[in-house]
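Take a look at the structures listed below.
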Structure I
Amino acid sequence: MERSMVNTAERLRDGMARGVLSFPLTSFHQDGSLDLPSYRDYLAQQLAAEPGAVFPACGTGEFTSLDEDEYRQVITTAVELAAGRVPVVAGIGYGYAQALRFARIAEEAGADAALVLPHYLVKAPQDGLVEQLRRIAGGTRLPLIAYQRDQVAFTADSVRRIAEIPTVIGLKDGHSDLDRLQRLTLAAPAGFLFFNGAATAEIQARAYAAVGVPAYSSAVHAFAPEIAKAFFQAFSEGDTERIDELLRDFYVPLVELRDRVPGYAVSLVKAAARLRGLPVGPVRAPLTDPGPADHAELEKLLDLGLTLVGAAR
């Protein structure tokens, strides 16, 4: 592995050990257009909370609704604001040809690495999944992190094969199949990065840690870094009583609300951010903002969560 790849992997590993991974929202005007000044303000607040790394234009950032020019602005802004303090990992995706277009934009913008989001529509065989990453890796110098969820699920043999691609440095898991994940971690070489990418990762943080994957991304960090940091501290210190309190009173009810409507994994996060006065705007279609009843329930839950960690809205 090239030194630049090693350095990026080491920076990510260090970051994951000291903080959650931030997947910031992308700010839009009410008419749906990109609101770059508001995005800058919002992202500056995310970075001030000292995440382990920042992942702009990924799932929470509505990657699939961005055109290439908007994407360039989002990644460039993230790189400028991070200023080397934390790694910037840009989302890329679709088929390999389009993923390469986004990868080259991210590379030109100065991103440290790219998260390869699941490809579009088709369910592919293992050889195809490996070849997809191989082709992307062949067209960019960026270190790559594979993301398995939905129709993408690697076998242990495939993880061995993608780990042999010099620029593939890790894997984000969104399936929460811990038996399968344990097999993958055992198959991977030493130093290969894994992290928990479940929709509300804190719920399963202890289970993931039991199979050797303690690092996780946090959607809650996108609207309430105080809550995310309080949970991370309790998790790092093994404070079972505090973990249980936060899970029981905040995270589990949040997941129950999230599961009511498709797309709430993003639109609820954005609604909660707006409740905090954060300049993120609405979601873009095909996502929809929460209705009045769910919005009211979210507001009560947010207030409770902030009270639990001694923070104000």
Structure II
Amino acid sequence: MKGIEGKKEKSFVSEEEIEKANSVNILDYLLSIGEPLKSEGNNFYRHKDHDSLVVNSRKNYFSWNSRNVSGNAVTYLMNVYNLPFQLAVKKVNNDLGDKNISHFVAREPTYPTEFKYDVKEVASTLNIINYLVHDRKIDADLVQSCIEADLIKEDTYKNVVFKWKENGKVIGANLQGTREIPEEKRIRADRAYFKKVLPTTKEATNSGFSITRGYPKKLYFYEAPIDLLSYLTLNRSTLMNCRLKSMDGLKQQTVFQTIRDTDKELRAHGQVLESITLCVDNDHAGREFIKMMQEFELEGKDGRTIQIDYDIPKIPKGQSKWDWNNELKSLVCSSVKKKLNEEIEL
């Protein structure tokens, strides 16, 4: 790439230059400077010289899986061409010049008028049981009960299908792969398994996979269905009269919509909402989400203030992220080791 070699001196950059460089359309920019990208469909472009480097044009970022880095056009130059931050910003601005390269504007989401469940299910559950029970250490009886309740199924691609149900009707679903993706084929370095949320209606978009036990007077929120099932495995004997909901990420709208819908449901049965608990990952994003949500003051119909509490797993030393499935697997592993040691002593 031209215009890089030999420039090692630091250069001051203004806030305006930083903002302009950070918001540039990354695909347009990289193609304009001659980066060898090839389309792989579905808004993804792969670098011809680096197999694990992928650009997502829809979300305006790149991921270099073998280096475990991702970001915008500035971050791209810093990692691919080893430029300091200031020079990377300068280069983007200089390259733009008078070129007609747009700033990235997120597309307005579109929704189908009705949910179409076009998943091809299979009668076998061998792959999903092997993945959920043996790999993820989720309680076997819990998995079996979800299968029998038509909440979890297996499809022809050996994915776990987590169904979103409302009044017995399927309103959405997300798919979880059971086979690990080779590192060089991953779209994101931290995404080792296939994941997909099926497109659904605008009304159902902020729903998610959920399990209700008794009257849903207590609400619990998770980042993913496997975290939900892991938490339920660990606390199955104490979780009563509750609703556990997966947000498929960190979505405040899922929390608010679930609160509204559940409150209406409870009042119809003469019950009231008692508590809200965020059971998200113990990482920077999860902790920031908790802080943001706790700034809201929620008042029940009876005038009571409902606090938003949280329950996150304690993060082990040396880790930067820990979720409820990590916690479950760690405890199962510790229990197995303890049992083996006891048998050896005997």
Structure III
Amino acid sequence: MYEALGHLEDRGVEFRRMDWMGDATPTAFRDETMSMEAEGPGSFDDGDIREGVVGADVLVVHKAPVSRGLVESTESLDLVAAARGGTENVDVEACRERGVEVLHAPGRNRDAVADYAVAMLLSRFREIPFHHDALSGGEWDQVFDPERLPPDVRTTEIGVVGFGNIGRGVARRLSGFEPTVLAHDPYVDDAAIEETGAEAVGLDELLDRADAVTLHVRLSEATEGLVGEDELARMKPSAFLVNTARGGLVDEDALVEAVESGELAGAALDVFREEPIAEDHPLLDCEGVVLTPHVAGSTRDAVLGGPRIVSEDLARWLDDEAPVNTVE
């Protein structure tokens, strides 16, 4: 964080550097921050942060909690910046009530996640993980029956659900492979989607037509269980689902049932409803399913990207210019 923000010292900015859960294990840190996404910041200990923020004008955090109590504990705070895409760890409403501006860093890991989603799509289309497993197990398994061979990506239709920063990035990356890209996002104009070369369609049509569906939607009350039994039933038996967004978007029980019954070819999942995934979770034994441990957004550039985006906005704020990434 300081690596990205430290240059502001040349502008007369004084920094106080604090650690939150700095001595926690990676597992403990993950569990705490994932819980915060579900519960908000109010249930988490931010006592050390409250002490450190007294008299401060700006508070910059990554995943540390910024609760109502913290916001109300100081009269000096003008701005809170979260160096991440979401603001689940910040009580935005409390900030609004106190006149505290909130910034975030949308798109900080958009390239990382888009890269990974396309990698999962391609590897799942060409069955690379399964060939690796077979070869590692001593099988030299070559197939020559056209009915059992995968398609060229160029001949497929790929559904992108959610056409924000990451969904658009996926579409751009796929364009070089020349599939038909179907895109659904009720918050993006059809014309804006079609300017990218994708075809704007409703969710039902996307599910009916797609050979693969990849999810790029933020989890909310409206999107919880977005892909359930009915949606999976609409998909082709030869199709598969990719999820690098949030586990809560998918009904995992329905997904297991669809794959095991042959109603769906499989899935490639980087996220799960409960993380880490339980050792006895039926997804682990599903043939045709590829699983990875929530690492799609984990690249060096993504980690540095959030503080960099916040740093640029703080420079604007210091110059009395409007920051670009204000949370409305």
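Coordinate-derived values only; no laboratory data. All values derive from a computational prediction rather than experimental measurement. Cβ atoms are built from the backbone, for glycine too; each structure is taken alone.
Each of structures I, II, III was scored by Kirkwood radius over Cα pairs in Å; the highest score is held by II. With respect to distance in nm of label points 7 Å out along Cα→Cβ at positions 34 and 274, the largest value across structures I, II, III is given by II.
One of I, II, III was used to compute distance in nm of label points 7 Å out along Cα→Cβ at positions 122 and 178, and the answer was 0.7. Which one was it? Don't jump to the answer; show the numbers that get you there.
Numbers: I: 3.6; II: 0.7; III: 1.6.
Only one of I, II, III returns 0.7 for distance in nm of label points 7 Å out along Cα→Cβ at positions 122 and 178, namely II.
From I, II, III, which structure was semi-axes √(5λ) of the Cα gyration tensor in Å, for residues 242-289 alone = 16, 12, 9 calculated on? For semi-axes √(5λ) of the Cα gyration tensor in Å, for residues 242-289 alone, the value 16, 12, 9 is produced by structure III.
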